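The following blocks contain the structures, represented as structure tokens.
Taken together, the values in this text are just the output of simple stated rules run on the coordinates, not laboratory data. Values in this document were obtained by computation on a predicted structure and should not be read as measured data. Cβ atoms are built from the backbone, for glycine too; each structure is taken alone.
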Structure 1
Amino acid sequence: MTIEAGTPQGTARRRIRLGMVGGGEGAFIGAVHRIAARIDDHYELVAGALSSTPEKSLRSAAALGLARAYPDYRSMAREEAARPDGIEAVAIVTPNDQHAPAAQAFLEAGIHVICDKPVTTTLADAQRLSALAQSRGRLFAVTYNYSGYPMVRHARRMVREGALGSIRLVQVEYVQDWLTEPLEATGQKQAAWRTDPKRSGAGGCVGDIGTHAYQLAGFVTGLQPTQLCAELSTFVPGRALDDNVQVMLRYANGARGLLWASQVAPGNENGLRLRVYGDKGGLEWRQEHPNQLHWSPFGQPTQTIARGTGAANGDAARVTRLPSGHPEGYLEGFATVYSEIAQALHAAREGKAAPADVVFPTIADGVHGMAFIEAAVRSATEGARWVEVRA
């Protein structure tokens, strides 16, 4: 069943026709995705199945003025695939338990997928989706949005060009305080599903923000841990999932890492922080001050490299929109990921590969994220012993 609200207008630029699953009434991240998709004007949102019930889904679509509203994602995938003007890609922004079935439905319908993180609730599902995307020849992007910040791109290039030398230490943390009390008991929607194993998966904090920290470290350093030792704690009485995570990491090149994620640390809002040290120098970046990167060449004074200035390298400049002094942050970083995906989708229209400088998280990052969650849960369950990380 489809409710039509008019025909999407064509444009000379041929914006990518985008659909959305989830992100309706009471959702936070759906609005973020919609804003991010529109900042650089690559997409037009034309269809959606926005909520878990048909009534809410249709009401949410009407509030957004969507051209086509669907009661559920299965009918949406089926009917959009049959239309000559159907969606080319879908953004999946539901709670975690719906990621895999929704992604499967759209991949099988031949539609590209942009999915929120973590990509599934199990590693096996993530691996299955990876194989399906490959067999169907569809793009599968995962919105680890912090990889879109210009100074994160600058740091990534510095590592790859050898400015830090051989990487020795990786320290990453993502610290919040919003779940310090049992907010889920009040019926707060965002807290309720994130602390429910049936909807979130086996990881609570480790999946919700721990995977962001894990992906950021891997994105900048190019390294993936081979082993980890984790302690997952639940400090709030009655909570079913972890709300604090401490993980030691071992890398194949001999580097060592530490990851701390917490949602019960009063005084912290969204404290994502990355520090990387090699034998020639170290880098530090903080998400709450995203336009500066601190670079400490060994034996020399620490330098502050600012976004939008001549000190920023080409990778940072390519994804910078505003001159220095005009801050770019969360929404712009998210928009960069969407715009990078758009470049790949535009190329796919023509049967071409994306330009070499286009970089965005893919299903491979989603698989690595799920391997991290499962290894961390396994390690903690077995008394915080060292375990292999197998993606």
Structure 2
Amino acid sequence: MLKFIDGGVCAAQGFKAAGIHVGVKTHASWKKDVALIVSDVDCAASAVFTKNVVKAAPIHVDKAHLADGKARAIIANSGNANACAPHGEENAIKMCQAAAKAIGCKSEDVLVSSTGVIGQTLNVKVIEDGVPELYGALAHSAEASDAAAHAIMTTDTVKKEVAVETIVGGKTVRMGGIAKGSGMIHPNMGTMLCFLTTDCAISPEMIRTALLETVNVSFNRISVDGDTSTNDSCIVLANGLAGNPVITEKNEDYAAFLEALQALCMTLAKKMASDGEGAKHLIICTVKGAADEAQAETISKSVISSTLTKAAIFGADANWGRVLCAMGYSGAEFDPDKVDVQFTSAAGDIEVCHQGRGLDFDEDLAKKILTEHDVEINIRLGEGEAACTCWGCDITYDYIKINGDYRT
């Protein structure tokens, strides 16, 4: 019943998008830098933001605008984070006002996001001046979602975009999303922006519940470099145009909606982990045989966050001792003498540790397995039936190059 489709944030009925260059990004190689997503009607809306104590100005504005659980549009820029910057909230509000004027709605019904360099004053005038063109470029098309997806990219090397379709209450419901995120990504949200749209009819309370459940099993289970950003935002808009009975409680319709939302966000999360700054490998760590899901998640997060494990995968070195080490300082209790570790990829699989002890294994086969782009670290604890998967990436020389001169 659930299937992936094209269209991104424009897959759902009643949503238009656009992305253009207005001049926030001034380097000759940078292109689109402002995106706009607009619904034909008011939406039930919710968002989840960074847990970093230092929060960018747009987050404070969005929290105020979401107080009534409604929104109509999202405007976002890349190239400047508008975080710890002079006139931060004033400029974020100006972005909302410019978009609202073009759309013909209240500025409080517009949400705003920014991403880029921290601490520099946002050139809000070029955004204000560019909004008429941005609004004029709005379209309900895959190309329009593509433009918006590109407009929020910073160090991303590929766009992150996906859409799904399912049946809720006998009606076809669609949802789509675009995201950006490549560095400063760590569990509890990363330097990511994620904008989700759906034509499902659902109450503000239930979409909030669904978003929290979804973020916990998707974006909170990825890590690139251990840094949690100031701007992390995941926003969802639901305009109800699919015509299904409004979801107001946890029932069969809610379960179908949640399944689709989680499939959407897990796909976007993996795309972000795979596109980690300078990354050559996606690391997929699955912990099975845990006493409970919390234990499995804690251990899996620790492994994908381990700098030494990341370095080993970069070098195609089957150094399973680094995996056990990361498990050991995770904070989760487990019996090391019951642990099995296996490396898997499209090139095959190889067991390297059994019941906490190293095995003789074919080093050439192990290197071949770890040379593939997608590398799985499979861990079995032997303590129960619970499991959890988290996603990360290797750390490379290019990561240092990218971040060594990011500001300049």
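Quick notes on this structure:
- Parent structure of the calculated result 16.9, given that mean count of other Cβ atoms within 10 Å over residues 84-91 is the read-out and 1, 2 the choices: 2
- Which of 1, 2 leads on FRET efficiency 1/(1 + (r/R0)^6) of positions 156 and 356 (r between Cβ atoms, R0 = 30 Å, to 0.05), largest value: 1
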